[in-house]
Structure 1
Amino acid sequence: METLPIPAPSAVDDETGRISFWLRQIKTQEDFYIFCQDNANYRFEREADGLIIVMPNTGGKTGSLNSEINTDVTIWNRQKKNGRVFDSSTAFHLPDGSTRSPDVAWVGSARWNELSEREQEQFPPICPDFVIELVSASDSLKMARSKMADVWIANGCRLAWLIDPKTETTYIFRANGEIQIVNGFDKVLSGEDVLTGFELELANYTK
């Protein structure tokens, strides 16, 4: 496929200011992967209907928090040695046809090892078992909550945390459709039966 430039936006979201566009030349997941590599200075997600969304760069506070949480999950995973941890630059091709990038993701070893080397190298065609999303200054909480339920849980994620640092509120989404709201960063989040033995002490992120 020839190198495709980023076109003028087809739409601008009134609430978040994010731009999105269509490219008729992108017909397959392989096409989208190549497009992303050709435009590596940008971050994209792709909806199930093919709409491409330009994702904003992360601000300092959110980026620092994201890095610290990712480190904690990675330390736990190195001790358990039962999966792979991914940062926010990793895109996953989900069963509904969309391509999404959570802030933190974890996939169990058994499922990860079922993928071919090529699938692991590109945008893995798998939904993570566990994800964390952080609500940044540019995010709409309503849209963020919808993404957790309608994208991650709907595509097979077993446990998903949406953390809002500004209000110190965490929304826990479970595979059975249950949503739990945890108020305050004086709490400890449990990885439950997905990240067995993992605990996230929210008080560590209040500085």
Structure 2
Amino acid sequence: MLKRGVGSPCTRKGEPMQKKNCYLTLFLSTLKLSAFTFGGGYVIVPLMRRRFVEGLHWIDENEMIDLIAIAQSSPGPIAVNASIIIGYRVAGVLGALCTILGTVLPPLVILSLVSLVYAAFRDNAIVNVVMGCMQAGVAAVICDVVISMAQGILKLKKALPIIVMVLAFVGQAVFHLNVILIIVLCGLIGAINTLQMCKKGGQDT
């Protein structure tokens, strides 16, 4: 079960922030990330990491990897899932409501406006060139996400997560296995490993 950590992450220099400021920070952070991020959910992940891990220090690196894994394996867009989980982790249900509103509002407004002029711009050569360049930038950002998450796994220095990561990559890149199947299998491996560790810990005591 996802829980808020010991002590509220909404702290600054040891003093609890006012709840209003905490909710406002969550809303504005996700609003800015969503408004100026193009290319899908995987692009927003490193920006969330930079904001909430490196900037605000509300979530640590390993926990961020876990939250992203939960968001990815859950139904729905990863950006929305990640914002809900981060908001709840930081400030509970109201925090989740603030982050999901901040994440959904910009694309809702932008797409509504784009739909009005889409027919006029869809065959425009300049627009096509701009979109092509944006796709190249998105590919670079996604590579950064992969490298950052892989480094987090390697830092754990545990054989099983590293082996699972390599096998999952091979299964997708070489054998083109269904992503859902890979996620389910990885989850089962993690569950079995956790049960074995708990059983071993119980026997030791």
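When helix-only ellipticity at 222 nm (-39500 (n - 2.57) for each DSSP H run of 4 or more, over all residues; to 500) is computed for each of 1, 2, the one that comes out at -6500 is 1. Here FRET efficiency 1/(1 + (r/R0)^6) of positions 101 and 181 (r between Cβ atoms, R0 = 30 Å, to 0.05) has been calculated and equals 0.35, so which of 1, 2 was it run on? This figure was derived from 2.
Here distance in nm of label points 7 Å out along Cα→Cβ at positions 61 and 85 is compared for structures 1, 2. The highest value is that of 1. Source structure of the calculated read-out (relative contact order in percent (Cα under 8 Å, 6 or more apart), 22) within 1, 2: 2. Given a value of 17.1 for Kirkwood radius over Cα pairs in Å, for residues 69-172 alone, calculated from one of 1, 2, which structure does it belong to? The value was obtained from structure 2. When volume of the Cα convex hull per residue in Å³ is worked out for each of 1, 2, structure 2 gives the greatest result.
Each value in this text was obtained by applying a stated rule to the coordinates, not by laboratory testing. On a predicted model such as this, the values are computed, not experimentally measured, just so you know. Cβ atoms are built from the backbone, for glycine too; each structure is taken alone.
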